[in-house]
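The data blocks that follow each hold one structure.
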Structure P
Amino acid sequence: MSKDESILAAASMYYLQDIKMETIAQRLHMSRSTVSRLLKEARSSGLVSVTLRPTPSHAPEVAHLIAEQFGVEAYVVPVSDSASMQERLDQVATATAKMVTDWFDSDMILGIAWGRTLGAVSQHLTKKPTRGSVIVQLNGGANNRTSGVDYVDNLISRFGEAFDARVQSFPVPAFFDYASTRHAMWRERSIARVLEVQRQADIALFSIGAVTGQVPSHVYSAGYLEPDDIRVLESAGVVGDVCTVFLRADGTYEDLALNERATGPTPAELTRIPRRVCAVAGENKVIPLLAALRAGIITQLILDEQTARELRRRIT
């Protein structure tokens, strides 16, 4: 590879793909200092032009309103109005990964729900070695079409690898066929042990599942629910879920029959965890997000600016 090709490759990875210098150095088989010199040459030659352009943002104002209305810490991620849904999700995931890395430390337990948003967060984690820490899965991942093991295990394992933490899986389905089966399983010692680890969590990390939208939430699009289940949920006024526990728009959930078969922690159980972090991207999630806020599930909320504006519109 010529010097000009090396400069272009390094600049593309650093500025366009947001890859760290250490990783670029490994990929290009050179030292970090060499990568740094190549990036300086890219700027001095005009190949890369760095421009700071202030843009109007209502992020602080919206964050204050959300905090005032619901008593949560809100972090609104400024994102261009022209950004695609994937770009918005990536920005929220990046911000969430950074905050969770700051909050999580040695001798702590982090409870993780699965889904598209958490999958994106897991891709943006940076290495932070800890000691005596645990990552525990909050809700089962299997359904009658697939074990769900590969998908969920890969997601949870990324958190374990990032923090050098022990990973505790939860080997049960997302939903049991019968509530009586779940009640029986919860008495099994192996399952009771995982439930106890969940209860001891210092941080819970989750997103909001939405029944509708351009990109349906994983629980509604990956075979976890039968068509009859969807119809029952719609007739009961369900707008979404948190950790596979379904919520109505007003935040109620206790009398929904399907929740008796769900394996995720209920809102009442979640609220016993001190820090409950919710990451959200997409206007279709605003109504179920409002339900979660009304249920008092969230302590820290991270969302993109467009979603925050839609939330503001519905609460003002």
Structure Q
Amino acid sequence: MFWSGELIARNAPVRRRVTQERPPLYERAIAAYLGLAIGDALGATVEFMTPAEIRLQYGVHDEIRGGGWLRLKPGQVTDDTTMSLALGESILTAGAVDALAAAEAFDAWMRGKPVDIGNTVRRNLVTFRKSRHPEAPPSEHDAGNGAAMRVLPVALACYGRSPEQVIAASRAQAHVTHHNAVSDAACETLVFMVQDFLAGRDALSVERERAARLVADFPCYAWDRKHAENPSGYVVDTVQAVFQSLFATECFEDCLIDIVNRGGDADTTGAIAGMLAGARYGLEAIPRRWLRNLDELTRVRCEKQAEALLRLAETPV
């Protein structure tokens, strides 16, 4: 991708010049993947901070600057993005969402000593190494957000498939580390929401159909318009905060700034919100300064994988 060289305002949306125009579906898919990575990199700086601490140190945190408790380089991402990319590669290699392929990809990822890894992910991958069974046992304690943060490759690879196929694929990847009904519900809702936005559906209809259905089936997900701060790694807290930011803002930048300045598990809330906002608003809506500051290799991998997964989705079953 080649970016135009004209001088633009700091907060202006991306202006691009490409050698070949992509279909709108592909543009939105790429925006979703870049949104995931940008939200991850932006939120990692303030992960585990409170909103008061963020205000004291940054005023409003709105730049990709690295640092944080992980002492990241500017633009570096965490497990939210790297696990997604690992899952995506496993899907492309296997030609479908496959539980064993996903488990092996996650195990290889963990052996590579990632910058961060969740306790539930680590525990169940260690168990997989011993059993070679790619499905963790059901557990009411495994309702963290570790499976929900990496659903994007499933949404892309299963675009246009039946709801039953989408749900089966979502659970195949999720159950490698998180075999929990509350987590499953979040993962499936997020996958369908991404696909809805890729198809150009408006936010109000997505909220009424997908988010409202999640709350009807699992009342614990009910949220209001109040500004919930310091969301934890519990998947319910994560999704409630993401929905508040996504449906209360009107552009990509405002959504991500709102969610990461809540603190808490900000890399994951930022990644999930970025994924949804990217699919909703498209590539043109992503601020150029954030794209410029994102790790270059990560940016290229996200772009290429988004396109490859959609091409796989277009392959007849």
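Derivation of every value follows stated rules applied to the coordinates shown; laboratory data play no part. Given the structure is predicted, the values throughout are model-derived calculations rather than measurements. Cβ atoms are built from the backbone, for glycine too; each structure is taken alone.
Points worth noting:
- In terms of mean count of other Cβ atoms within 10 Å over residues 96-103, the structure with the greatest value among P, Q is Q.
- Structures P, Q were shown, and mean count of other Cβ atoms within 10 Å over residues 152-159 at 27.6 was computed from Q.
- Structures P, Q, by relative contact order in percent (Cα under 8 Å, 6 or more apart): label with the highest value: Q
- When distance in nm of label points 7 Å out along Cα→Cβ at positions 104 and 200 is worked out for each of P, Q, structure Q gives the greatest result.
- At a computed 17.9, 56 (Rg and Dmax of the Cα atoms in Å), which of P, Q: Q
- helix-only ellipticity at 222 nm (-39500 (n - 2.57) for each DSSP H run of 4 or more, over all residues; to 500) from the coordinates reads -17500; which among P, Q: Q
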